[in-house]
Structure 1
Amino acid sequence: MNQSPRKILVTGVAGFLGSHLLDKLLASDHEVIGIDNLSMGKLENISHNFSNKAFQFLQKDVTEKSTFESLGNDIDCIVHLAAFKIPRYGKAIDTLKINYQGTENVLDLAQKLNCKCVLASTSDVYGRNPKIPFSEEDNSVIGPSTVARWSYAVSKLFDEHLAFAYQDSYGIPVVLLRFFGSYGPRHHLSWWGGPQSVFIEQVLNDGEITIHGDGLQTRSFTFVSDTVAGIYAATVKSEANGEIFNIGSNHEITILDLAKTIKRLSNTPGELKLKFIPYESFTGRKYEDVRRRVPDSSKCEQILGVKAVVNLEEGLSHTIEWQRCLGLYKY
């Protein structure tokens, strides 16, 4: 259990983070079984690895117990990235059920195999806590249950508690990773992928940038290579076992300044065009945003030896170029 895992199961392998982690694992001589139902992931994200004998892909659903019944007994670690994200436009039922059912099935397999389990959580679990930056020991301050927006945070908090309950009850080591604004090539081109992907698409099409609320809310954005470095270290290092880590850059920027930065870096003609969208327009129920979200990354640096090194302008420039090369845009 203290040795670096050789064979690793990755759920959500065809998604944004999953596909980049797959590249890293294979380049580091691990064997990988990857699971994805392709509801959000794409085969094109992983097709370049299909000829690699160390990679096996299974198009299956993590919410179905049968998915995990015939995987063999030689898996050393599970990295659970498959999830359903923020129900900004509804789908709270999917968010709650998919995240719970998938995590329960993964933990049941980890118990059966007596192997390590690394689970993706989210910075959203800090909720409305006004203390900045967030450390892993800080309180979760979740809004009222009448606000559907909090269902994602609650689903991930439940996953965290379930993981530690399995560790306490069955002795399997677990690691929880709270991601902060990952972005980069292969990110989803909708709001699922984050505001940066939508803003890039709007700028390259000479459209209005749609900003939710007043745009003065802040976020920290982390280039995908930095996020994957954190996931990989948490996977291979036994020192990570039993811990929670913030994985992210501590550079804070307003959403409005993010839009301005993307416009400048894209080098497209014309002036910046903004359209502010009130939260009340999202669903029939009230929506609440988080005003500031910045990680304390010191624990990640000290234990995992990982620090975000790609600055925002460099990462956005790479991402804009990748998105532009898709050939879907005016500029």
Structure 2
Amino acid sequence: MKDVLILGIESSCDETAASVVKNGREVLSNVISSQIDLHTLYGGVVPEIASRKHIERINQVIRQALSEADVTLEDLDAIGVTYGPGLVGALLVGVAEAKAIAWAKKLPLVGVHHIEGHISANYIENKDLEPPFLCEIISGGHTHLVIVKDYGEFEILGRTRDDAAGEAFDKVARAIGLGYPGGPKVDKLAKEGNPDAVFFPRAHVDEAPYDFSFSGLKSAVLNYLNKAKMTGEEVNRADVAASFQQSVIDVLVDNAMRAAKDYDMHVLALAGGVASNSALRKAFEEACAKKRIKLYRPSPVYCTDNAAMIGSAAYYEFINGRISGWDLNAVPNLKLGER
């Protein structure tokens, strides 16, 4: 069978990324241009700046991805691009670029859901992983627990009611003076703290046992810090970071283990930027070992936003005949399973 080469393009937030992926699982190149240093100045992503930087970098990033893969546009079989969810201006840059290349080279255009991309990151390093399996997507904008029934086919069991886990990490990091990006900084500081030093709540939604809620936890941390400030009590930032992180981890692991038992699933995959958190990975490894669940998790470079995951997801969309029209547009609030 002929190899299928796909150029993946990702620009949903503050990474401009391009990748060439062969047959959905082999990464020939994976180029990521990060804007973290730029947005750190503002304590978070500034959408207008992100869009402008994508425009400046996208052609260079694609050229580099093609060069590193040692292919030309003529060698490609399709163009895959994130079209949602994400920042609308940032998404539009990637979608416009993908449409232009696909039109000029008469190539099929494949719109990819960003969360589906994160799930597909697991296929890159785990050649044996096939649906069905349980997947928990934990990122800055999303916290989902889903059954991957087939490639591109999902049953959503639970999602966050308010803040995503990564969003809570960013807000708590800001509150304890760590700055942006919050996730890696909390992870690092928590290693020096005691996760049992401060008890923070673990929220469970009674009528929806697989749903998540992190806004109450975030508020509890802010209240703890405000009370300490008002009473002149010294705050051990490492203990706060470790205790907050443990609360998030307990909920994420508990919900996944409950779903695995209830749905008789023996394979669990993690996805999304927060899945690169070292304490989270360790907790899932221990929980899955106890329950005899096979655990998959991408390397950290494939957890955060990248285009290899988009190329992988696009491959399965492409071979299943799901091609986008020229009216493909950015959809900032796109839900998983929508097309």
Query raised in the report: A value of 2.9 was computed for distance in nm of label points 7 Å out along Cα→Cβ at positions 25 and 305; which of 1, 2 is the source structure?
Result: 2
Report summary line: If you rank structures 1, 2 by FRET efficiency 1/(1 + (r/R0)^6) of positions 161 and 313 (r between Cβ atoms, R0 = 30 Å, to 0.05), the highest one is 2
Requested in this report: Of the structures 1, 2, report the one carrying the highest value of mean projected area of the Cα convex hull in nm².
Outcome: 2
Requested in this report: Given a value of 2.4 for distance in nm of label points 7 Å out along Cα→Cβ at positions 225 and 257, point me to the structure among 1, 2 it was derived from.
Outcome: 1
Query raised in the report: Any idea which of 1, 2 comes out highest on relative contact order in percent (Cα under 8 Å, 6 or more apart)?
Result: 2
Query raised in the report: To which of 1, 2 does the computed value -14500 (helix-only ellipticity at 222 nm (-39500 (n - 2.57) for each DSSP H run of 4 or more, over all residues; to 500)) belong?
Result: 2
Query raised in the report: Can you tell which of 1, 2 yields 0.30 when FRET efficiency 1/(1 + (r/R0)^6) of positions 233 and 281 (r between Cβ atoms, R0 = 35 Å, to 0.05) is derived from it?
Result: 1
**Report entry** Winner on mean count of other Cβ atoms within 10 Å over residues 177-184 once structures 1, 2 are ranked, highest first
**Finding:** 1
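No value in this document is a laboratory result; all are computed from the given coordinates. These numbers come from a predicted model, not from an experiment. Cβ atoms are built from the backbone, for glycine too; each structure is taken alone.
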